[in-house]
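Structures follow.
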Structure I
Amino acid sequence: MLRFLTAGESHGPCLTAIVEGLPAGLEVDSDAINHELGRRQAGYGRGERMAIERDRVEILAGVHSGATTGAPVSLRIENRDWPNWRERWAAGDLPKITVPRPGHADYAGMVKYGLNDARPVSERASARETAARVAVGALTGQLLAAFDIHVGSYVVEIGGVVATVPQLDEAQLWGLAESSEVRCPDAAASADMRHRIDEARQAGDSLGGVFVVTATGLPVGLGSHAHWERRLDARLAWAVMSIPAVKGAEIGPAFENARRPGSRVHDQIYPGGDGSVERRTNRAGGFEGGITNGMPVVVRAAMKPIPTTVSPLRSVDLTTGEPTETTYQRSDVCAVPAASVVGEAMVAWILADALLEKLGGDSLEEMKAHAAHA
């Protein structure tokens, strides 16, 4: 029911997004969207590009008098680095990239699209595109908040430093993450992560890690077991895996669960108040049969190290066929904290879509009426 498209290049004039399917009557807070864009730009280990950009959203269509109209919403984010590229871009005299960088989309993209230059591939495959996704996710996050559903994230591992996550509720963990430069709720691990990032920077290397996105307030019954593509946990994994450099996703502690006997994995059910039921554990990550079960949704994602490193890597010049090495282009040392914010956006998008599927309605008022009788 919801869909979005993004367009734009890393060093082009702007990024744009079109969001279709939002109900009419949703009040849009542009400042809140800009706040999310700022969170994406922050984080210890970010590169020089973040000192240039000051991402802010411009709403071009689909919002009137501060609220959605039911028409497609058009968003624009200016690339402030564009003036540094404009003249050479227009003249077509940017140097070609003929040495594909290992770990990037360069080689596969050149072969797929029959290109002799990886620059068009790198411009679109760049994680700069995720700024548009964060704006879209912030918009759908405002829809979720209207139903008291909230999404947040935190980092649990960077460069082999593993956090000990405090036994706190989700909102408290999110708050601790916001006060950490690496978005980690464990203060001791945060300091070690910063140190590990400094070591990688000095060595001309890069680091990956693991982040967790969680969502609270979800009703029982989003998603379905009836068809493979309607399983909501699978849709979340797909969305999170679409984030550049994310190479693994799991619902709850899935890989840890795989090493345990079933009696220590499945969340037992107890009588609750008013005829309801309750769980005392959430090892299922909020899902059973691809359907939300009323517990917080938990999605863990593994991000590989950024593939651009100061230290050169072996490659081949595709013009000559000769072996060579990559040349460094400015990049982050570690983008795991930023990726967790992008993860929030993608999770919010999928959950908002599932909520619309469940409730239906062309306006927010109609959705709320349906929710009252669900």
Structure II
Amino acid sequence: MTTIWDEARVGRLRWPHRFAMAPMTRSRALPDGTPGPLAAEYYTQRASLGLLISEGAQPSDDGQGYLSTPGIYTDRHVEAWRRITDALHDAGGYLFVQLMHVGRVSHPDNTPHHRQALAPSAVATGERMFTAQGLKDMPVPRAMSIDEIRTTIDDFAHAAKRAIEAGADGVEIHGANGYLVQQFLSANANLRDDEYGGSIEGRARFAIETAAAVADAIGADRTGIRLSPGSTFNAIDEGDEYEALYRYLVAELAKLDLAYVHVVHHGNEPLVQDIRRLWPNALLVNRPGQALEKIAADVEAGLADVMTIGRWALANPDFIERYRAGAPMNEPDPATFYGGDERGYTDYPRLDEDAASRVA
């Protein structure tokens, strides 16, 4: 039986267990999208997790939705990410930069160019977003033209090349959580009647073409994609055919020989089992809210090759050491998840610091 302590093999990477860090938005970048001054310390503290998937980084001005998220398309972005990857590699870890284009989940106040958001169709989320002036309704986006779709695919490929230039070990395309890629997949966000909408094949086209472009730009073994089948986050509804859609999508992605698929598991066990059957390479699985005592179960059952953890990694820079020792875990502080300084970012104590404080 495979255990959580067996070596992980993902693309060209190897590390000595089956955990990895899930991507988590922290909203601590500078106004121009340059990763903040504490980012290298934050990632390096967690190097023992082996593979770290970064917070979502926009591939263009159009890709930004939230305040203070990083980019990966300018020279300044590359220089800052290079400091992160150099430090993380020195500490023995790997970094895949997640490429996140938010599509309609945006507000013009939060973007560099203050333009209307781009999306598959002119359908608003009906939800609100935090801006520097407080909560505001997310406006109706503009439906993308065919030329804008092709430009956006090129933006993903360009950002992937910039990530490799910055020393990243690969990139993860964010196809989950209701952002642009999943908007194309979803029946309520994609009302198109051209080749990028309508049928299952049409709605999956953007995801497949984006993955192909990124793989062509940097290599399939440096490319992963994150999916969240059945998620309703950010007002997404994938429709009654969503299981068939994901079976088709994963089978088509398998032809590209990507390094991994990263599934956010929302409880549809038969579908994830089918994805496991259809996917020939590494399958990363994230189960939001999973109890710590069950966190290795999917690896032991052969469903997952790697388990990704979010909040546990956020609050425990030495998660691997604590988990191996059966030691207590720090609890994450939701008040410090987004924005701010070192509090709740780089100041969570390590196990040896906990022991020292008790002695003192």
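Bear in mind that the values in this text are calculations on the coordinates, not laboratory data. Just so you know, these numbers come straight off a predicted model, no measurement behind them. Cβ atoms are built from the backbone, for glycine too; each structure is taken alone.
Assign the value -0.41, -1.28, calculated as log10 I(q)/I(0) by the Debye sum over Cα atoms at q = 0.12, 0.23 Å⁻¹, for residues 212-291 alone, to the correct structure from I, II. The read-out was computed on structure I. In this comparison of I, II, the computed figure 20.4 for Kirkwood radius over Cα pairs in Å is attributed to II. For the read-out mean count of other Cβ atoms within 10 Å over residues 260-267, a value of 22.4 was computed from one structure; give its label from I, II. For mean count of other Cβ atoms within 10 Å over residues 260-267, the value 22.4 is produced by structure II. Between structures I, II, the calculation of distance in nm of label points 7 Å out along Cα→Cβ at positions 108 and 204 yields its largest number for II. Assign the value 13.8, calculated as mean count of other Cβ atoms within 10 Å over residues 92-99, to the correct structure from I, II. Structure of origin is I. For the set I, II, ranking by Kirkwood radius over Cα pairs in Å, for residues 36-179 alone places I highest.
For which of I, II does FRET efficiency 1/(1 + (r/R0)^6) of positions 12 and 172 (r between Cβ atoms, R0 = 35 Å, to 0.05), calculated from the coordinates, equal 1.00?
Computing FRET efficiency 1/(1 + (r/R0)^6) of positions 12 and 172 (r between Cβ atoms, R0 = 35 Å, to 0.05) on every structure in I, II gives 1.00 only for II.
If relative contact order in percent (Cα under 8 Å, 6 or more apart) comes out at 22 when worked out from the coordinates, which of I, II was used? Of the options listed, only I reproduces it. Out of I, II, which structure matches 28.0 when mean count of other Cβ atoms within 10 Å over residues 100-107 is calculated? Among I, II, the structure yielding 28.0 for mean count of other Cβ atoms within 10 Å over residues 100-107 is II.
Taking distance in nm of label points 7 Å out along Cα→Cβ at positions 60 and 220 as the criterion, the highest value among I, II goes to I.
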